[in-house]
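Take a look at the structures below.
Coordinate-derived values only; no laboratory data. As the structure is a computational prediction, the values presented were derived from the model and not from experiment. Cβ atoms are built from the backbone, for glycine too; each structure is taken alone.
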Structure 1
Amino acid sequence: MKNCLIFFLLLNISIPSSFGQRIDNLSSFRDVPTTQYLRFNYDNDLFVGTDQNYTQGFSLELVSPFLKKNPINYLFFKPKNTETRYGLAIEHNSFTPDRYFVPEIQLGDRPFSATLMLKSFVISTDTIKASRFTSSFIIGMIGQAALGEEIQVGIHKVTDSETPLGWPNQIQNDVVLNYGFGYEKQLVRFRDFFSIQANANGKVGTLFTNGSIGINATIGILNSPFSSIKSKNNFNFYVFAQPLINIIGYDATLQGGVFNRKSPYVISADGIERFTGQFNYGIVMRLKSFYFEYSGALVTREFKTGGSAKWGGIKIGVML
């Protein structure tokens, strides 16, 4: 645990503060052009000068042909005549209210909550129609078992920050089972310099039930994530932008678990904003087998007594 805390501290020091399930690894602008890679993601709202709402998240993902044998893959839709990649990721997310340093329940603000999950996923690319379909299945826990308190308190001790005292009021332990799917279609492409895509995504389960529609654009030195994996350049450098409209059905990080209804404090269904806007942006560099991304996100208020939120993140990957 001590080594992990030191690692997270170094991340916070090395990334300037000027810069989702919050972690997104399936959008085309985050494509890694190979059938086998390892990538680490770290999000933190400290990157953009806050410490509330979605306060931290990290994941480690592996894509490899041997994961084709994962029995969970039978749950996924894999269109014919597509190039399909198979992946597995472990993911952790933490959420806190604004005044995380007081022990009392913060009425009208977000409850403390944390999730720890294992995600299986597939990415199927149709190189003829310039489209891709993604599917994922998540199993895990929300609540004390996700170790949100231990991780955040430990980081704050190492960084000599105010100790979070409200974790005893967090969303209680419950099971996470979630199915996700996404579709993306390239609309415009100008050589290897500019592209626009339309995207739609949905999630159904005990953690999130929601949907989103939007577009994304990339500009710079590009590879097409909709072309054959074998025909890729060795260098990419580009920026991306993605506006989204989200439709919210259920959010266990606000409303509590589906099965365990004994959380000390939750946001009621009447208090949830059913429509939110989100804007993701960032910069990506890839040199041969190395991938680096620096990104940010803004989202409008997710519950009626709350406010907008923002966070930043990095992704570091390597082709295997």
Structure 2
Amino acid sequence: MEKRVPQGKLGRRQFAGGAMATAGASLLATPSLALPDKSYAACESIGPLALPAGSAYTPGISVDRRSRKPVFLPAPGAGYAAHAVSEVLFWTDQLMEHAFFISLLMPGDHLRGPRDEARQYQNLFARHFLAARDRGYGDYGISSLLTSTRSSVQRFIEYKRRMQRAQESGSLRSLVWPLFFDHLAREAERFVARLDRLAYGDIALQSDEVSAFWTTIMADHLEFIAHLLDPQERALIDQATARAGQLYQAHAFRVDSGQLATMADEVIDFKSAAEQGIETGQIKSIIDPALADHVLREAVRFSDEIRRAQ
């Protein structure tokens, strides 16, 4: 296992416990984006956030442009800071959109409270993203970014799990499937686990963990797509369902990394074609183009991680 222990690393308990103390200072210092007022009018502006354009300042971060939005990845041979910052950039962007999708699927006055919570998380993770992107980090000055991000992610996990339980019990009547809440929570929980490892200076990816996580995430995506396509899109529904089954099989029987890399590339091709068809109206669905691009970026991340894993 490749490990790098930068000066000032945090123990697991100290890392988790110190997160709340550092979150406020680091986020308040981030310009360009303010959390919305708690007024009803401010929280009812539902849509993707238009963040200022920019590039990652931390050296060693590359950009994959197969999706509409850039995917920040550690470049070959990159150091500890580039691995840590690229992880934060990727997942804070995804979590920002998780909050957007949740708010989009909570219409009506009776869902104003949980919808407002989701909107505030959308703004919060946008600020974390900008804090990671718009500053250059070195190996010895990244702990505050990791701790503040971890604190926010943990709170968002609690929100997602609370919403999942409410939807399952019938006390919440939103348009969010319980599995979708669970899926989003699992992604955030995995991000916390990665932050914990990074806090110890450990940048390594374990192939068994990467396989177990991403095969189920990709299979979930394909089942979501199948259920959001127009029923007339029978061929695409069958394709998505069949590919999901293949990924569940790969999860159950742990195929080798070469086969997983091929499967990842096939999923990227399928999602790229689906995104283009949705964007141009050639595919009939109720899939927002932002969601199509979101799941494509995660397939790109899957492909990257399986090739880097040991």
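Determine which structure produced the value 4.5 for distance in nm of label points 7 Å out along Cα→Cβ at positions 69 and 269, calculated from the coordinates; the candidates are 1, 2. Numbers along the way, then the final one.
Numbers: 1: 4.5; 2: 2.7.
Structure of origin is 1.
For which of 1, 2 does distance in nm of label points 7 Å out along Cα→Cβ at positions 93 and 117, calculated from the coordinates, equal 0.6? Mind showing how you got there, number by number?
Values: 1: 0.6; 2: 2.8.
Going through each structure in turn, the value belongs to 1.
For structures 1, 2, which has the highest computed value of Rg/Rh (Cα atoms, Kirkwood Rh), for residues 141-204 alone?
Details: 1: 1.29; 2: 1.12.
Once Rg/Rh (Cα atoms, Kirkwood Rh), for residues 141-204 alone is worked out for each structure, 1 has the highest.
Supply the structure label, taken from 1, 2, corresponding to distance in nm of label points 7 Å out along Cα→Cβ at positions 53 and 157 with the calculated value 3.7.
Going label by label, the one that fits is 2.
As an exercise: helix-only ellipticity at 222 nm (-39500 (n - 2.57) for each DSSP H run of 4 or more, over all residues; to 500), calculated from one structure in 1, 2, equals -22500. Which structure is it? Don't skip to the answer; put the middle values down first.
Values: 1: -2500; 2: -22500.
Going label by label, the one that fits is 2.
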